[in-house]
Structure P
Amino acid sequence: MSFLFYDLETSGLAPAWNVPLQAAFATTDGDLSPLRQTVLQARLPAHVVPAPDALLVTGLDPDRIEAAPLSQLEMMRAIAGILDAASPATILGFNQLAYDEEVVRHASLQTLHPPYATSMPGLARADVLIMLRAVAMLAPGAITIPMTPQGKPTMRLGPVCRANGISFREADAHDALNDVHATIALFRLLRERAPTVIAAMMANAQKSGPAGLLARLEPLGLGLFNRMIPIGGIMPTPGNASCWAVADLTVDPTHLDATPEQLGEMLFAKDERPIRLVKTNAQPILLPWELAAPAVGDEIPPDGELQARLTRILGHASFRDNLAIALAGRFAGKEPSPWPDDSLYSGGFISREDAITSRRWHEVAWDQRVRLGRELLSDVRLKAFANRWAWLEAPEELTAAEREKGAAWFAHRLDTQDGVPWLTRGGALNRIAALKAGSSPDDAARSRQLDAIARWIAGRGRTLSRAA
């Protein structure tokens, strides 16, 4: 099986409201020898206001973004093609499961592509940051974790690479291809120095691996952010087999007669949490107890007591029934987002018919795309996105009423004073003012960069607004 590494540089940190501006993909064979690589650069869609902090971190200045060769639609079509052609492969990145993949999923939905392309048959998903955490806990002598000037450990890609002899200058960071190459080098180092841990973690790159462990009815080790605890699998969540409820076996199970409401509160407790949730499709640090035990320490009960606690939990029928009720009602009463951009998980899966129509949408001219959006798409999110792109890219194909509606949406998106979850133009300019106020008077280059970003953001959308 080959590996597909990727990294994104984006317009901001909120996946539902931001887009990739740069994407790099590198395919290797199983020995990590390079096979091919691709770098994509896209312009910013007119309705997205970029986060000034993100532009400062990535160094993507306005002129460079405006000169990018691809539109956002073209960028996401290229990414969809790369993912579709990747199988069989394991997809990897650094903090990819928590961030980059979320950006790809939201941007795919918003451009009428399959949002779960990385989870298709033949593909596994792994994260080098998660594996780094596992090695730091289970084989601490294998890797050096650097410290910040404040004396705290850091697992940022650049510092970790430099602390372990991988050449990666800070000036080269936040370039998608440079980050990909550094991620490959770090993964190679982890495989060489901690082969047993990495082999166990790569078995968790497909959800069948963790699910098989949790079904064993025996103690396991679960890695949290920076520590390992003994746990045991209880049951998958009703309606979502990829999310398992597990018992924290460091906690004496005195809660077995709790009501469903009390168990629901325990799932989200801030201190002692006797029940935790594990996502089997997110490469959890979940390992056989014999591999994890040395990293736990001496303060936990002996192995026999751990097994006895798990046996008590699994043998308590009313507890399992009440827990199933609590799990099924976790999101009861939670209102779905009123915004289509933020409805990836609340709006359900795309139907087969809409998926076929969406593929067709990308193959035809704009006049036919408008017709498909009006007549054949049934998912309200996809209809909204199809109408959005038609207004942004081909307003001449719309009726006067549709153009007027699109202009109202665009003005609201950029300049509303309402409390909204996305960044508006006013919010971005206020943030720039705050950044300038907190900058050193001697940092003239940063001040000039912020001024250029402010001018660009203030002028964005004017051409479209005049046309509307």
Structure Q
Amino acid sequence: MKIIITFTIAFTLSIVSVFSQNIAGDWSGIAKRGDKLITFVFKIKQENSEYSTTMDVPTFRVSGIKPSATTFKNGKLLIDGSNVGMNYTGIFNTEAQQFEGTYKEGGMEMVLNLKKGAIKIEDSKRPQEPVKPYPYYEEEVIFKNNKANISLAGTLTLPKKNGKFPVAILISGSGPQDRDESFMGHKPFLVLADYLTRQGIGVLRFDDRGIGESTGDFGNATTEDFSKDVLSAIAYLKTRNDVDIKSIGLIGHSEGGIIAPLAANNSKDVAFMVLLASTGISGTELSVMQSKTLREFPVKDEVAYEKNIRKAIAIVTSNKSDLEIKKELTTHYNDFFRPILTSLNVPEKNINAFIESQLKTSLKPWSRYFLQYNPADEIEKLQIPILSLNGSKDTQVNAKINQEGIKKALIKGKNKDYKIIELENLNHFFQECKTGKMDEYRKIEQTFSPTALKEISSWLLEHII
């Protein structure tokens, strides 16, 4: 789950002397975003002269994020999380005994000072989350994607310890996700897995590559790479004697809903599929829509804005060299975004950071693959039972447009067993909501609508039990 940062705070670093002690251990601090406080915990380890870091964001109940590199020299701490879209730079203040620095993500910045030790914050009330002991079997598992040379860690829940059971593999949405798909203080995959297992359906959920206990590089992976992780999960389940190998299926949320068809079409062992807030249009068209509906600044000419977004996409997806694409895209973003942001009195520093962030995001392998991928092409090939659910108030993935794309693909492919439902008043994460906007997610006590949970389980029980 990406931490959304909406503004930059300028600050002055204090003058410090060289800090030479071992910095291994927990370092935590609180940053301010608008009127909200966000707690960060960096768990730094040292092996010989090398450092590594794991980042937790207790405010959003996100943990196990693994930045690619950590360096500490002459009192300066650099945590490079370009693989997950963040970085932290801090200078150690010997008088205050803290790192004073900046956390950056998505082109925005927040002042973040870190002191030794962890900070605990009180969780918001999430009544749907299960409390142990569970009335079913739970096992921590590890399986390998041998081609990528990575290990994926997850949790398998089964109705009982003994027997053979159908199992659904949960596939998370975009951005680095843990096995619970933790976001904004919620754990939807934990709630979904608990609900389904109580209904007699086993569930495997796992940390994305490079996240939590899984190894690998998330930042350089594409949707296709993630589909191969799912294939590895299927292969693992087939080795177990407590899984009904004829009843293994996929449940994908958001990007997980476009990973699932790709995986299924490269396997003979997928028996069913549930698409949650999935898209049915190309990555290009979805990106154009989101660039307008999720944009945080106004523009005077929407037609010209869309034309420029499409030009940027055309540059990114061209067959030119990486160097040529970067050069052309840099020029285009400066010609396109800079006048708009300047007219809104955005500081030059922030404009530069925004454009730099746009460049980094656009040039990632994931972006280039996603923009050229049309899930309808894969959905069309599916001949297994399909359930597709979208929320009517989803502001990230428009229900009507995307369900129409999914339906047309299934009809074109002559799939004889599918069900498509638009659930009223539910957002992108299937919470009952008022507006469906992203800033509402955390405020809602509910994690997963009981109506949606029942639709999923009832359909599954019809098809696999």
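Derivation of every value follows stated rules applied to the coordinates shown; laboratory data play no part. The shown structure was predicted, so the numbers you read here are calculated from the model rather than taken from an experiment. Cβ atoms are built from the backbone, for glycine too; each structure is taken alone.
Comparing FRET efficiency 1/(1 + (r/R0)^6) of positions 391 and 447 (r between Cβ atoms, R0 = 35 Å, to 0.05) across structures P, Q, the highest figure is found for Q.
Here distance in nm of label points 7 Å out along Cα→Cβ at positions 23 and 143 is compared for structures P, Q. The highest value is that of Q.
If FRET efficiency 1/(1 + (r/R0)^6) of positions 159 and 415 (r between Cβ atoms, R0 = 41 Å, to 0.05) computes to 0.55, which of P, Q did it come from? Present the calculation step by step, with values, prior to reporting the outcome.
On the way: P: 0.55; Q: 0.90.
Of the structures listed, the value fits P.
If helix-only ellipticity at 222 nm (-39500 (n - 2.57) for each DSSP H run of 4 or more, over all residues; to 500) computes to -13000, which of P, Q did it come from? It must be structure P, since only it matches.
If volume of the Cα convex hull per residue in Å³, for residues 199-262 alone comes out at 117 when worked out from the coordinates, which of P, Q was used?
Numbers: P: 117; Q: 108.
The read-out comes from structure P.
Starting from the value 1.2: which structure in P, Q was distance in nm of label points 7 Å out along Cα→Cβ at positions 103 and 423 calculated from?
Considering all the candidates, the number was obtained from P.
Looking across P, Q, the calculation of log10 I(q)/I(0) by the Debye sum over Cα atoms at q = 0.11 Å⁻¹ that yields -1.04 traces back to P.
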